[in-house]
Every structure is written in C-alpha cells, then in structure tokens.
1. One of I, II was used to compute FRET efficiency 1/(1 + (r/R0)^6) of positions 327 and 511 (r between Cβ atoms, R0 = 41 Å, to 0.05), and the result was 0.85. Which label is that?
2. Could you figure out which one of I, II the value 34.3 for mean projected area of the Cα convex hull in nm², for residues 111-366 alone was computed from?
3. If FRET efficiency 1/(1 + (r/R0)^6) of positions 199 and 623 (r between Cβ atoms, R0 = 35 Å, to 0.05) computes to 1.00, which of I, II did it come from?
4. Where does the value 30 come from, among I, II, when percent of Cα pairs over 24 Å apart, for residues 319-446 alone is the thing being computed?
5. If helix-only ellipticity at 222 nm (-39500 (n - 2.57) for each DSSP H run of 4 or more, over all residues; to 500) computes to -13500, which of I, II did it come from?
6. Just checking, which of I, II has the largest value of volume of the Cα convex hull per residue in Å³?
7. Could you figure out which one of I, II the value 63, 21, 8 for semi-axes √(5λ) of the Cα gyration tensor in Å, for residues 223-302 alone was computed from?
8. Computing relative contact order in percent (Cα under 8 Å, 6 or more apart) for each of I, II, which one ends up highest?
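Derivation of every value follows stated rules applied to the coordinates shown; laboratory data play no part. Computed from a predicted structure; not experimentally measured. Cβ atoms are built from the backbone, for glycine too; each structure is taken alone.
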Structure I
Amino acid sequence: MAVIGKIRNRMGGLLVVLVGGALVLFVVSDFFDNGNRSFGSGDRSVGEIAGEEIDVQFFERRVDEQAEVYRSNGTTVDANLQDQIRNSVWNELLRERTLLAQAQKAGFGDIISREEFDDIRFGNNILPDFKSNPSFQGPDGQPDQSKLRNYFKAIQEQAPMFFEMQKRTFVTERLITKYNTLVKKSCFVNSTQVTDEYTQKNAKASFSFVAKRYDSEPDSLYKPTEEDIRRYYEAHKNEKKWEQRASRSFDYVRFPVVATEADIAAAQQEMADLLPAFRSAKGKEDSTFVMANADTKNAVASAYTEGTADKLNDSLITHADTGAVVGPFRSGDVWKLVKVKELADVEEARVRHILLSTQGKDEATQKAKADSILAAVKRDKGKFEELVKKYSEDPGSVSNGGVYEWFDRTRMVPEFTKASFDEKVGAITICKTSYGFHIVEVLGQRSRKERRVLTVDRRSRPLPATFKEVYKKANELSLNHTDTASFRKAAEEQGLALTPVQDLRADQKYVPGLQDPASVVSWASRAELDGKPSAPIESGEAYVVCMLRSIKQDGVPALEDVRTQFTAEATKEKKAEAFMTLMNGKTDLAALATETKSSVQQASDLPFNSFSIPGGYTEPEVIGHVFGMKPATTSAALKGDQGVYVVNLTSVTPAPAITDAEGERKQLVDRMRQRAENQLFNALRTAAEVKDERSKFY
C-alpha cells in the first residue's frame, strides 16, 4: 500500500468513537464486577478456571453488559456478534483468573491512583490502543492530549455506563501490565547459560552423509502386524504429542431452506410498502429510515457507481433528481430502494511527489535534503522524475514517477491534502507529515459531480411456511430411520449429501458447510452414542439432522482413536529397522549411495544449534550425534525422524572464545523477555486446568 494513499482515520462523532472504544474493552475484563460472582454447579456452569466454576447467569450478565454497549450505539447485535462477545468475555475471564489473580497476589492491589489513571489516558503513558489511533493524533503523528481529554469528557457525560466499564477495564489492563513487566524484568541468565548459548551457535561441523528417506519406498512393503501396532502404542501412548482432547465425530444431512417464488414476491411487496415513507423522509430522517429498515445499515450517503444496477434502473438512478427513489428492483436475491441524496461537487487533484522519510532518521538532515531537492526541481522540472527514482522513499509511487492520480480531499493526510488543493497548478512546495518531508508538485485540479445515494436493501428470505415444509422433510428422515445403517441408506436414496465432521471439540464454533452452527455444536456436545439421529436442528437457513459416530475423551487416546497414526509410526519403525540393517557397517559413502539409490550430500560449517541438515531433513538428534563423533570417522547407521543416515565427519570447529560476553548476555535476556509474556499466560492457563463447557448452552 502506498505511504500517502492510506485513507485517513477521522474522529467522526461519538458513535464511531464509542464503538472503537468498545473494542478496547474486549482486551481485558470488567475487574470490579468480581464481587458480583455467583458460582453454580452441575449443568449451570459454562466452565471452570483455576478450580472456580463459572455460573451461566454470571457469564451472561457479563455478555449482556458488553452487548449493551453496541446496542446503545445503534449496532445490531446479531448471532455472529453475540458469539464474538461471548468469546471475548471468556477470554477476559481467563485473563482475570490467571494474570490478574497473580498480579494481586504479587502485591499490586486492585486499584490505581487518579493520577495514574489520567496518565494512561492522556498523560505520558497513554494506553497503546489510544496512542496508535490516528483519531487521537496531532499533525505530527503524536498523541494529542487535548483530543484525548475531550474524548473521555464526552464519554463520561454522554455515555456514563460505558465510561465506567472503560474505567474498570483500564484498571485491569494496568495491573496486568505491571505484573507482566515485573516478570520480564525478573528474567535472568547466568554465565554458564551465556557460554552454552554462544557455544551452540558457534561450534560448527562439516560432514558428508548418505540418507535413505522413509518415503523412498512404499509403506505396503513394510506392513506392521497387529502386535507391532499394539507394541508401539503401549510404548508411546503416554507421550505429550499424543495427548488427546475431548471431541465428537458425527455425520449430518443438510436440508436447505430456499426462498420460493411466493417468498420473493412477498419481499418485493414489503419493499414496495416502504417506498412512500422513504420518498417522503427529509434530512436526517432518511438516514434513520435506512438504519431501521435495511439489511446493510449504511446511514451515510455513498457515491453511486454507474452499472451497479441493471440497465433500466441504472438509467433511472443516474438521471433521477435529488430526493427521488428508484425501486424496488432486484439484484440477485436482494431487493433495493435507492434514494438520490445529493449531487455533490467533488474537488480532485493530481500530483507527484518525492518523500524523504523521517522514520528513524534525523529530521534536520532530511529537511535540509528536501530544501536542496526543492531548489533543484524549481530550477528544472524535467529532473523531477529522475529525482523521484533517486531519493523518494514512497514505494507506492516511485515506479509511477511519484505521481498520485486523481484523488479527493478525503483520501490523503491533512498536510498533503493542503499542498495538493490549496496551491495552484504548477506549484512545487514542501509539506511535512507523520511520514516525513514531501516535495509536492501540483499537476492538475478539477471538479466533478458525484451522485450520492442511500440504499434500503433486503434479501429475499424464506417465510415461516417455507421453513415448515422443509422441517417436515427433515423430521421424516429423523423419525423413520432410527439406526445408522437405515439413516445412511435413506440419505443416499434421497440424494442427500452425508457430510462427515471429524473430532469436533466443544470449544470449536465452526462446522464445515454450516451457517450458525452453534446449535449443532451444542447437540454434538450432549448427544449420546446410541445410534439414533437427532431431531431437525436449525442452522442458518437450513435444517440439519445429525448422527453421532464416536466420542473421544481427554487424556491418553484409545488405540482405535489413533490407529491410523500409530500404524504409520509402526510402519516407519519397520522401515528404520530394515534400512539400518542395510546401511550398518558401510563406510564407503559413494558405494552406499549407489546401493540405496541416493546420493552423497555435503554439510559445511553446520552450527550445533541447527535443527535441519541440507536436503530438507529436520533431524536435531542426528545433528547431536554428529557432534559427538571424532573427525575422520564414519558413523553406524543413525535412525532419524525422516530417514536413516550414515555420516562421515570431516571436521568439528570449536566455538571461538567469547569477546563480548555482556553483549551475548543482553541478546539472550532480550529474547527471553520477548517470549516471557506469552509463555507466562500459557503456563498460567495450563495450571488453571481450564474447562470450557459453553457448548452446553450456546
């Protein structure tokens, strides 16, 4: 994306700011609501964190609190948004009962002072979400304290409930930040760790090798017996990588509910009934009308693009007077009413520029260079394109000679807009933006008419009678075919697709092929393995009939749950044994390569901390063995993860003496601190033994 071509983020009124602020609330939880917890048990619990059950009423109260913020700003809280809010609240509770709980145990308390509260809003330590928001920045790209003060004053006066939620959220975020900072500052490495880290990345080995990959021969030649598979299973089933999470597998048949001709005609009539009121609406009334009646709630008039509608209605719209309404007309499965709101004069400019970036550079030096370039192009405009290629740091326009084609006043940052529109054609000036210094030449200016419209749109939806007919068909399948074999046969005979869903976990909200699958997930989480199909379940504009196939429990997997994977591993074991028998005792790598139909490969100066060797082999254990060999020796056959290897070690170069131990220590500490925050949260979450049982309710 071009540097200057980024659309500006403006503070477009309290409505937009409130919604933006609401997103910040989803980072952490409502801290002060802790005292209102009521914990239940059994099927009243949506989950458990750190041994504390989360009562469904408490959880829903938190969800409703955040949903109300959206509703108060005119946002429709549909099923998708409601699900997003529930996920956000769940994540907030995770943070509260892990990070926040630890912060309080560490002595950070549960409040911050008024001075500190103001400091993170409009002081020297502004919260990142506000600090980086262009709506609250000044011309220099830095946070504007007066804008922030005005914002928080407006929120406090006009949306007190939201202000209190925001306040509590900021307190929580601040306390967690303090705790994370404490942990990061506590990261420490001793001299032995520094030496070990340095040695691992600087000790190097050079060697040649022959590799026989497991995939070089078909599995069918090395079929394991049932005893082989069970032996491998018993030896490896408790390993961490095979740890199993609870899940359900099932099949489903989908019965789509499609709008009939009668439904389409009814939708058309609904829109026709709206026409008189839309036509008579004046001023702000028509935007309110759109918000109340349209599927796409765009209350701001937008430019109409010719060809958007069919030929007849496109002509009617492009020739209509201001205030006229065209429609209802059909576009796909959507009916539309289009009102011509205004014919606006839109100023446009065409410019070319050279950008000298100030990101990480001395401003005075860049300004002096800009002045020099300005003088050069004023003397000879013919040099402009040459100087663009030589100096400009805007990758989006260099290839075009620095040119930005026709754009209006809303597209660019304010300073660049001023230089483009307030100067005369032919003028060359310097302007400074948050990106740097721009030498701008105005190539052209013009004005065009823009037809702006408001649209009321509604999709043709199936009516209740249509849903009822489809439900009857789905219910017949459910009632008349009550075992797996009969269910599958009936689906096949009726030409219905049987869709398999494998290993669906309770915390997963996506089911392939389904809209709004929450009810299906909830059914799968509660269903019994009795071979009976479900009753019809509504999923978006469809009914679904499901049949549970299997249930997996948390912990060590049953052999049948991992038979495919363990059969593959047992096959690999048999291959490894056969390949090692073939390759052991062979010291002539060239002859071995011929025998194994492979080649002799080389590794030069491979560091000890490498995970892979040339040829795309990820083999840390083989590399470790190589560094344990003596130079000028050949290894026995080495069993690896991807194949079997015979290695001839040429040389091992020890790590040189450390010349900058402090620099090495600092690098290691910095890496630890970068990872600390995520590792801390993950460790606390694991220790909390989280149980997410929301699927029982949603």
Structure II
Amino acid sequence: MLFTGKALSVEVLPSGVANLKFDLQDSSVNKFNRQTLEELREAVAQLGSVDVKGLIFTSGKSGFIVGADITEFTGIFAESEAEIIGWLVNANEVFNAIEDLPFPTVCALNGVTLGGGFELAVATDYRVATAQAVVGFPEVKLGIVPGFGGTVRLPRLIGADIANTWISSGSHIKADQAFKEGALDAVVEPDKLLAAAEDLVLQCADGKLDYKAVRKQKDSPLTLEPIELNVAFETAKGMVMAKAGRNYPAPVAAVAVMQEAATMNRSAALKVEHAAFAKLAKGDVAANLVQMFLNDQLLGAMPKKAAKEAREINTAAVLGAGIMGGGIAYQSALRGTPIIMKDVRQEGIDLGMSESRKLLEKRVSRGKLDTNGMITALSKISPTLDYKDFGDVDFVVEAVVENPKVKMSVLQELEDLVSEDTIIATNTSTISVDELASVLKRPENFCGMHFFNPVPVMPLVEVIRGEHSSEATIATTVAYAKKLGKTPIVVNNCPGFLVNRVLFPYFGAFAQLIHDGADFRQIDKAMERFGWPMGPAYLMDVVGIDTGVHAQTVMAAGFERMQQSFDSVIEKLYEKGDIGQKSGKGFYLYQPDRKGKPKKLANPDIDALISSVQSQQRDFENQEIVDRMMVAMCMETVRCLEDNIVGSVIEADMGLVLGIGFPAFRGGALRYIDSMGLDKFCDLADSYAELGEMYQPTEQLRERAKAGTPFYP
C-alpha cells in the first residue's frame, strides 16, 4: 500500500497500474471535504515520484464522488473574496498536479459523479463508467459556478455548445448521453469497470492511445474562430437568461466565464473561473441557496428519527376519489403501497381512476415508466363504493369535501369499520384537527395530513398533530408521507396550520392594496419580479376564489388581526360566481389552449368590479407593494415559530418554499428577514403600523433585533 488515509488509499495492482480508491470513513458517500483534498494532495505528490504505468481512480462506495462538502461552504463563503480565491487556488493545485502526472490517468465512475467529483474526472486523461453512472456540474443550483476547473476543462473536452448546456443547467447527465457527447470514453458493465480502466492505462503505456494529446487539448484555447466563439456563447447567454431569469445570476455567469476564458490556456482560464466563483459566493443568492440545500438535507433526516415509533404500512385507503383522492391513490400505488380508493358515487370513482391512469400514462410518455410498470401500479389501486375491505387496512386518508359536518360524519362511520390500530388522517387545509377528533373514540390514532394540489407535483405534506395524537400516529403518518415520496413537516393544530396561516395575511395584504388604489396587474408583476412563480391575483385564480373565501373566513374567525374592515374584491368575485380558472373567469379570463390548458387573458369586466370597492386610485412604487405583501407574510411566519406551530426555523422556511413556492433564492421568510436585518425589518413594519396588527412586530422579534440574534446563526 503506497498511501493510507481516512478518505482514500493507494495501492499498486499486479499490472503495475496504481489504484487510488476513495472511501471516506464514517460517511455513506465520498465528497471533497478538507480532509479528502489534503489526503489527495499528499497521495498525488507521492505518486509523482513512483515508477508505475499509470493511475486509475476508483471508489469504495456505491457512487464515485458526490461533489464538494457543502456543509463547509457557509464557513468558506463567509471569508473575503481573496480568501475564497486562495482556497480555490489551493484545491486546483491538486487537480492540476493530477492532470500533469508523468503517466496516464483514468477515472472509473461507478455511480453518482457530480461537482468536484466530475471535475476530478475531467482532469484525468480518460473516463470509463457503468451505465448507472450520472455525471454533471450542479453548482449553478447553489448560486455559484464550478470552482475546481470544470468551466475550463469541459468545453475543451466536449465543445462549447454542449458544455454551455451542461454547466448552465446544472443537469445530471446519464452515462449513455455523456458517452455520446464525448465526456465518457467507454460505458461497461459494473463487473468490468476496474479492468476497463486498467486496460485504458495499459493501452496508453503501449502507445496505442495518445494521452498527451488529450492533455494538450485541455490546456489550450478552444479551437473555434472568433465569429464561431461569439455565436456559440452569445446565443447561449440569451437562452440561459430567458430560462434562468434575473434572480439567478450563476447560469449566465457560467457561460460568461467560459466565453472569457475560451481564448486562454489553463492557467489564465482558471483565474477567470476563480474570480467568478468568489464573486458569486459572496452574494445573497448563493448564501440562500446553500442554506436551502442544508435545510433540505436536515429536513430529509428528520423522519429517520421518528421511524422507530412508526407502524408498518402494508395497505392504505383513501376516502373520496376525484382529483385529490385519485392523486393520493396514484402516488401510493406508484410507490408500491396498495390502496383502496372509496367514493359514494361511481362518477367519483371513474374520475379518480381516470386521474391515476392519466398520470401514469404521462410517466410512460416521458420514459419514466414502462407499460408493465403502469399496469402494476394500476393493479395496486382498488376502487370501491363500500367499506368491505377496510378492516384490513393500516392507514386511511380521509379526503372528502372540506366541510366539518361531512368530515365528522364520515370519520365516525369509518372508525367503527377499521381495526383498533388503524391510523386515520384527515386531508384538510383549514379545519381544526381537534374539532374533527372530538367525535372519535380513538383520537390518539388520528391526525391531519394536508396534501397540496396537485398531489403528484407538490412535494410538501403538512402532518398536523392534534391534542390527542399519539407519537406513533405522527411517526407513522410521517413515514407514509415519505413512502409517497413527499417531504413531511410536522406542525401543531391551529387555523390554517402553517402554510395557509402564513399565506392568508399575504392575500389580505393584496386585498388591502387593491382597496387602497393599487392595480392588481402591477401587484402581480411586482411580486413575480420579486421571485414568486405567479402573482397573488393569478395565484388566487389558480387556487380558486371560492377556496380562498372559505379559508379567509376560517382564518378571520381564528385570528382577529386577519379580519377585514373593508369590501374585498375577492368577496365580490365570489358573489358573482367568478371563482378563477375552474369557472373560466376571475381576476383574469381563461380559455383552453391547443393542449387544453387554461390560458390567461385579460378580463374586460374586472376593472369595473374593482372600482366598486376602491376608496381611490393611486400610484404605488413596486417596492412599497413588495414591502406590504412580504411584511404581512413574514410577520405571520414569525408568529407561527413563536407560537410553536412549527418546530424550527428550517421547517418554517422550507414549508413556504415547498408548499407555496416562496422564492428559493431568497431562502424563506425568516431567512429573508435575516437578509434585511431584524432591526431594519422591524423599522419597515413599524412604518406600516396604520395598516393594523398584521404589521406589528412581536415583542420577541423586537428583543431578537435588539440583541442582534438572527434566525440563522
């Protein structure tokens, strides 16, 4: 053994080829943390003076290297730009040393190879992989560009056009595509991977492959004429900007880096990459996206702690078919849990099965499922009009109409037909879980399970803990949500729970702005520019104005500060029956496009309706619109945290990002307050004190601001 460390080891194989194996201790994956980089530096330095035929890089894990250790990024990004560049230069000395070794090098990729892992791979002379391997540079999704030479080596290896697409999108590229586009030199069966890598080295040693020519290509400017370079990169920048938008600077920056460095050698090109990386790393977008990544990791780990308390779920059932019930049934069947789908009407059953079949067919058309998989999934859904088989189910989701009397009647009936251990979860967005539990004999086996519509698309599930819900009930519901492929967040019971409780002050601020004279179209544009996927008027149309009015009534009954003292345009639309997309008319007009999807058009009647509830018309600055909308939402998020409705800052922010599309690059409501500064946020809120209690900072928030204690340390 030439080298042994905690992250990697080096041995010489009988063929005379050295094998550097990554196998990071106490970790399920290999990653480039400080330990790995330092050991790699030491090992490569030793290899430079050893008589071997070549070097192959392998992995002792199920994947190769997942990338850099992102848990170290927050500390690194807190340093100055000069210090960040120093860190990059230090790391790239190792990658350059690998590329300059006096013998051929090959990477053997046995699985996931991303970020820094793929940068190592393109620093070697050749790459061989299994069909299961996935490669790529996802750095733009963290608000940065590759920093270990990815923008330098990839375009010289596979060409500017493909490199622009790969790096600016942050996509994961499957092995067959990577091979076709030149990033891999061979794709082999897993049991032949080591031998294939070894063989490539030996072919180089025998003079059959010219690895030095490969190195020269990667160390030289791109072989394109000036006009070709300009077309390649300027076209790419336009396309990337159109897709990424103004709030995500990294994708366009990545293309600009490759363009600037296209006429340079490796040394000069790396300096361009380092400068861009450091500049982006110091920005709010990168800081927020890195925190979002860490939040997601922590959130994903939380259900594991509850797994010990969870009961096994072998069979499930959903009460109420239709779009929601069909979506839940589809998700359960797709993920392998057989489910009974019950409704009181055959029309509901037909709609639910049609919805499930349509969703499965879409997966087949996209190549994500084959026909056999579709048949298998459909066979796991058992439609029924009775309770005949409910005595054997482990878990039931009640998803009938959002009416407390109807739900309580159904729940009472259901409880007598299932076993004493069966867990029942109500899919409700507003109704008190404790109110529904009041009619049950076993309230400890009951909780809320709020799915977001459309179920197959929306990743969040709110698991609502009632006063009597047992730990086993909550843990099992969390486990089932995870089994469905969802991200569960446990919240305590209150009107609206977490997401809707926070959303309705936002809608309340919207209604108040219109009453005070704002144009709803300007509000939509201002909030979309802020980063929301759609403005509040459009969102209300999509959610359904009838749903919004119902939820607003519940919220106003629960929280005095959410009561409205003015005539709301939302109420007026509801009274007219113009309830949004489902009726074809709301704030906007909707007509089906060629694919049958609702196309948003101008509603010619809306201005007259709005004028009937406006006290005046006046111009608003976009920033005032943003401030009034966001202060109301952020303040309610603070209250949810202080009231222990949600257990942590991370869960609060992730709930908004996953549940209602809060702009990810801003990191969530509490992260947004941190970015502004708690003292400045309180001052901003105080400037709108005349708008009511929704804008009033809590005493705890003022104390936080005074102490300089952010939500994220």
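1. II
2. Clearly, the read-out refers to I.
3. On the way: I: 1.00; II: 0.05.
Going through each structure in turn, the value belongs to I.
4. Numbers: I: 41; II: 30.
Computed on structure II.
5. Working: I: -13500; II: -15500.
Answer by label: I.
6. On the way: I: 274; II: 181.
Ranking I, II on volume of the Cα convex hull per residue in Å³, first place is I.
7. Working: I: 63, 21, 8; II: 30, 16, 10.
This figure was derived from I.
8. Values: I: 23; II: 8.
Structure I gives the largest value of relative contact order in percent (Cα under 8 Å, 6 or more apart) among I, II.
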